[in-house]
Structure 1
């Protein structure tokens with residue numbers, strides 16, 4: 001792109017006291033945790049695979065899905081080469097590598113993820129982790145940590161403890177704390193006759209999981225809520241109120257998935273309230289369509305507003321940003337690239353707003369000028385600034401990355417069995 005375009009655009013922002021180069025310097029140090037499960041439709045590599053369950057579904061049959069750890073890592077490398085910045089990879093427990101041995105989830109150990117750690121070291125990536133409490137015979141009725149059967153509960157408790165130890169291993173080996181996040185599908189399809197007892201069991205299970213001491217230098221614990229899902233339309237045990245309360249009381253991170261709320265609820269509106277009471281928060285950024293459908297993240301108004309809340313409140317080091325979507329109807333490498341680049345675009349857009357001036361206008365009651373400026377900045381030459389950032393970070397500009405993906409599809413993805 002023309003450097004002249006960038007210089008002209010830069011001057012427009014500079015007239016508002018916005019330092020574009022300082023924004024670049026800040027942005028490149030914000031890691032996005034890229035979820036591995038987009039690459040294989042949340043299948044994982046267990047020897048005895050169970051059908052995808054737990055209110056989760058992936059639609060589409062686009063060719064080239066990763067069917068091995070090597071293919072998945074290869075695809076991730078391709079996507080990361082098209083995304084500016086240095087980022088993280090988020091794993092689920094079902095992505096363990098057990099050399100053909102059937103290993104129960106409550107018996108997983110760090111050794112089953114050694115190849116992931118070796119790969120992360122090679123590429124200077126951090127790793128995050130999630131126990132997998134779905135797609136399993138012991139979760140077939142949609143209940144895990146809140147199950148009435150104490151033996152089933154204990155199985156999942158032990159799995160979560162094992163997962164926290166794996167997260168600690170990641171953090172120790174890679175020199176950056178692993179975020180280990182617990183999400184469960186537990187709930188009821190129809191109206192429950194007792195909401196308290198399942199929640200009491202969930203609380204007791206979590207207490208048992210977190211009673212095992214894990215070094216917080218290497219592992220950070222998070223809990224993730226949900227409003228409803230397939231098979232739990234009427235009641236979810238781990239609601240927002242439950243996990244928000246549990247996290248605050250027990251000094252854990254509360255993770256907000258942008259697809260896990262009512263369509264009229266905005267996660268962007270929750271961040272400022274929660275930042276007053278939480279040292280850190282975690283996000284799984286998705287794009288719900290009518291409900292929790294986990295579409296590829298686009299540069300929509302809510303994504304921009306989330307980024308604005310993070311940036312203008314000085315929370316770029318307080319909010320741990322991860323992604324969570326899965327679409328099998330399009331090229332999966334492209335899905336990662338589109339979604340992650342959009343998250344980074346939103347952060348840059350937020351950094352290029354006159355946030356201090358807008359705050360002053362609000363405090364002084366000048367709402368006319370506040371609204372006018374918010375609207376005018378929507379058509380400022382943001383694209384020229386984004387293109388320059390991509391050039392400086394040595395990744396393709398504009399839609400040029402799509403040529404790389406299409407070539408990769410032709411040479412690699414379409415040749416997979």
Structure 2
């Protein structure tokens with residue numbers, strides 16, 4: 001089918017494909033650096049991963065240096081339509097020095113800012129509260145040892161400063177997302193004091209105010225992880241309350257809830273209490289296993305809620321998965337494009353018609369329309385979008401992904 005025919009098919013349902021394509025082109029996705037090297041980073045490791053973070057597999061071609069990682073990212077972005085962002089963790093510094101976490105400075109990340117400027121990309125940032133000897137107890141900001149808490153508070157302060165300087169240099173606010181692995185493998189006798197310590201640590205860490213045009217604070221919850229099965233200090237309820245009271249962004253990670261929960265359903269509820277939302281789009285399989293996202297019901301529902309509820313302007317969309325059983329660059333490309341495909345489908349829905357039927361309690365019409373529009377030629381509109389953006393689709397994409405993977409498979 002030609003694009004003109006597809007355009008006419010959507011027009012029959014009152015949908016303008018050109019408007020949808022224009023909107024899609026303006027939605028940035030923040031791709032996560034840690035998919036490229038299995039969450040290893042570029043510093044001397046002194047601890048375990050903590051909190052259930054674990055990449056499985058050993059596919060050839062893992063990036064071993066910042067330059068290799070940037071080369072992989074450049075290829076991946078070239079396969080993804082539109083202009084996007086990169087989400088950096090603090091353990092991905094690019095320097096000949098070896099600072100500890102409480103010693104990191106903007107200069108250690110300046111090469112990333114220079115590269116992002118050259119590539120026309122935005123940046124986001126995360127302090128790294130895992131894979132360090134002072135996190136081996138799976139307690140950081142809530143640790144009973146004040147010295148360990150102060151170490152991590154200083155790391156968080158420096159990360160916020162770095163993020164703000166990145167935002168100033170790039171002219172785009174950097175979302176600085178705070179996630180800690182704190183929790184207990186077995187049932188604790190006291191949940192209150194650890195949460196009080198976490199709140200006090202966060203308050204101290206974020207006491208210095210930064211220009212929101214440069215840096216935005218976000219806090220991220222989790223249900224459980226390996227080693228923290230019985231209790232996660234930073235639960236959803238904890239951070240929902242904290243974000244509401246303190247005015248931070250709230251991060252909803254699709255892998256950080258019970259597998260039967262619909263994270264898309266949380267968006268409208270959360271949006272009534274916080275100004276902005278951060279999404280970490282992932283695909284859990286029985287637990288927070290962070291598989292590459294598919295164009296499945298969970299992703300489609302997430303995109304539909306963002307569009308239907310008018311939340312695109314208040315939501316920062318990021319990805320968070322790490323699969324080392326497949327080509328890492330292909331994982332980036334497939335995952336990001338699937339998020340875009342889901343958004344395109346949502347932008348191509350006749351929302352006025354659907355909402356009118358629902359408000360009139362005409363659930364029959366709502367169901368009929370919902371099901372019939374599934375047959376519309378979304379693939380043709382997507383192919384048009386890729387063509388306009390100068391990126392491949394279909395069989396040519398497969399060829400390009402395989403060709404690049406063959407070129408990096410010799411990395412040791």
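Side notes on the structure shown:
- Once distance in nm of label points 7 Å out along Cα→Cβ at positions 273 and 321 is evaluated on every structure in 1, 2, the highest one turns out to be 2.
- A value of 1.4 for distance in nm of label points 7 Å out along Cα→Cβ at positions 129 and 153, calculated from one of 1, 2, originates in structure 2.
- Per FRET efficiency 1/(1 + (r/R0)^6) of positions 145 and 353 (r between Cβ atoms, R0 = 41 Å, to 0.05), the highest-valued of structures 1, 2: 1
- Identity of the structure behind 5.1 (criterion: distance in nm of label points 7 Å out along Cα→Cβ at positions 233 and 361, calculated), options 1, 2: 2
- Taking mean count of other Cβ atoms within 10 Å over residues 25-32 as the criterion, the largest value within structures 1, 2 is that of 2.
Readers should treat all values here as calculations from the given coordinates under stated rules, not as data from a laboratory. Note that the coordinates shown come from a computational prediction; the quantities given were computed from them, not determined experimentally. Cβ atoms are built from the backbone, for glycine too; each structure is taken alone.
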